[in-house]
1. Given a value of -7500 for helix-only ellipticity at 222 nm (-39500 (n - 2.57) for each DSSP H run of 4 or more, over all residues; to 500), calculated from one of I, II, which structure does it belong to?
2. For which of the structures I, II does the calculation of mean count of other Cβ atoms within 10 Å over residues 81-88 return 20.2?
3. With Cα extents along the principal axes in Å derived from the coordinates and found to be 53, 43, 33, which of I, II does the value describe?
4. If you work out distance in nm of label points 7 Å out along Cα→Cβ at positions 169 and 217 for I, II, which one comes out largest?
5. Comparing distance in nm of label points 7 Å out along Cα→Cβ at positions 129 and 257 across I, II, which is largest?
6. Given a value of 16.9 for mean count of other Cβ atoms within 10 Å over residues 97-104, point me to the structure among I, II it was derived from.
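Values quoted throughout were computed directly from the atomic coordinates according to the rules given, and no laboratory measurement underlies them. Everything numeric here is computed off the predicted structure, so don't read it as measured data. Cβ atoms are built from the backbone, for glycine too; each structure is taken alone.
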Structure I
Amino acid sequence: MTSTPAAAFPHSTIPDASDLLERADRVIVAALADGALQPIRTEQDWLEQEGLRFSVRWVSSLALKDRDRVDTVTARRPDFNPFLPPEPALTVAPLGDKHLVVLNKFPVIDRHLLIVTREFEDQSTPLDSADFNALAAVVGAHGGLGFYNGGRIAGASQAHKHLQWVPAQASALEDFLPTLRAGAAVDNPSLPWAHAVVGLDDTTWSRPQDAGAALHTAFRLACARLDLACAADPMPPYNLLVSRNALLLVPRSREKWDDVSLNSLAWAGSLFVRDRAQIDGLRRHGPLAVLAAVCRPRGS
């Protein structure tokens with residue numbers, strides 16, 4: 001199995017995201033003041049299994065109106081597209097020619113950013129060079145965790161193509177990764193679901209003009225290891241996570257476990273449920289079994 005060299009992809013300039021968080025913070029203050037931004041208040045607990053720690057958040061029992069906000073996010077009305085155009089009060093900045101950075105209207109995590117295409121593309125279409133350039137710009141400038149829910153079965157709540165980013169403190173991705181070697185696709189033998197991890201070279205981020213191409217190469221390498229058709233349209237469902245150290249790809253078979261929808265953050269140790277009854281179910285079954293139930297089995 002061979003990887004695709006970064007030189008095979010166009011080396012377009014990575015968008016400048018150096019002041020993105022400062023701009024986002026100013027938009028957050030204004031959007032909270034005028035009600036455009038409506039955070040979902042949550043309570044939090046922790047589950048541990050086989051040395052891995054999972055944060056579990058659920059809608060606070062003291063904020064009943066937030067349940068309606070969760071329903072709004074999960075309704076998936078086919079005639080509603082919040083990104084075409086996005087609310088001006090939630091729009092942070094352009095990011096290159098193809099993308100805008102927008103606040104998540106109903107965030108559970110502070111500073112949760114969405115990287116949306118300016119024109120409609122479906123969430124199941126392949127990621128292209130511009131998508132990886134935009135993601136690389138944010139991760140390269142601010143670290144944290146970039147992720148993508150590849151289609152409804154992978155936990156996407158909107159059909160319009162959007163990548164996402166959360167700060168480092170919202171992620172425990174590194175705890176799930178095996179020992180990494182830059183440019184090699186491996187997996188973690190202790191995890192029971194099919195996945196591929198590609199180590200990223202530290203120097204990737206010191207060469208912004210090459211960073212997007214390096215991510216694109218890593219993605220193709222991970223797809224090849226999993227026999228996932230990376231240019232198919234539509235793509236098979238998958239979750240993608242990117243830190244400065246690694247790219248993780250997880251093929252999906254189901255969206256939900258016992259009515260709990262799982263998106264990419266689950267594979268970075270962050271779960272969201274509607275109420276305490278659901279967290280009790282996660283505790284009984286164990287988070288590793290829950291994640292395995294919505295993925296391809298290891299080795300398949």
Structure II
Amino acid sequence: MRVKDKYISPFTDFGFKKLFGTEPNKDILIDFLNELLRKDEGEITNLSYLSKEQLGRAVYDRKAIFDIYCENEKGEKFIVEIQKAKQNYFKDRSIYYSTFPIQQQAGKGKWEFQLKSVYTIGILDFIFDEDKDDKKVFHHEVQLFDKQTKKVFYDKLTHVYLEMPKFKKTEDELETHFDKWLFVLKNLEDLTKRPAALQEKVFKKLFKQAEIANYSDEEYTEYEDSLKIYRDLKNCIDTSFSDGKAEGREEEKIEMARAMKQKGIEIATITEVSGLSGKAIEQL
């Protein structure tokens with residue numbers, strides 16, 4: 001009854017939530033964020049998970065649903081997301097989502113607009129089209145900067161993107177703790193045992209939490225469903241992009257949405273990826 005893989009894929013909704021989005025595994029998320037942000041943020045000692053569903057300031061505003069949304073002991077906010085496949089206007093969506101924790105900081109009455117830092121971390125299972133010829137740079141850290149002075153203008157809004165397909169290091173080439181994290185994220189599903197190079201306490205716990213044999217039948221079924229959705233979604237979208245589709249032409253969006261709907265992918269996901277309305281997708 002068990003799948004042939006020994007460990008779950010962190011690129012599935014179930015896998016990502018299991019490893020990073022549960023209270024018992026909070027220390028795993030803290031270790032990852034510290035390794036990614038320590039030089040700017042300092043050491044994160046604690047995190048509190050917040051509601052993943054964020055509503056706009058008015059009833060007619062759109063809402064955002066994050067994979068993981070949390071804050072540290074200083075009240076700074078962190079959005080952490082796995083992006084499984086390319087989608088239209090991905091960068092626009094990422095910037096839009098980061099406005100929710102900014103707006104939520106608005107104080108009542110007299111308020112001087114002092115904001116806490118907001119960090120958006122995107123772990124991408126694809127490569128930005130505009131960066132596909134750059135084989136080396138996969139770690140993008142984006143802040144507002146002054147084009148004249150080339151200096152950071154505002155450091156309280158940071159977007160970090162990791163283009164995981166560009167990370168090519170083998171186990172023997174891992175040098176830093178950050179290298180090890182990227183190796184795990186990219187290769188976990190394909191490993192049959194914890195590599196000798198990953199002996200740190202945090203990885204020991206991660207591999208234990210990721211081992212499918214430890215799951216109940218209910219958890220296993222949930223993971224299998226999540227894995228199927230991930231593979232179907234990635235196949236539909238990647239095929240559309242490789243065929244030259246999904247470039248904004250309406251008929252190509254419709255064909256991609258129809259293929260995703262036939263795979264049983266949720267309407268909300270198809271809407272987010274294709275840009276079509278839920279009503280239009282239901283009528284396909």
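1. The structure behind it is I.
2. Source structure: II.
3. Details: I: 53, 43, 33; II: 61, 51, 40.
Checking each candidate, the match is I.
4. By distance in nm of label points 7 Å out along Cα→Cβ at positions 169 and 217, the leading structure of I, II is II.
5. Numbers: I: 4.0; II: 1.9.
With respect to distance in nm of label points 7 Å out along Cα→Cβ at positions 129 and 257, the highest-scoring structure among I, II is I.
6. II
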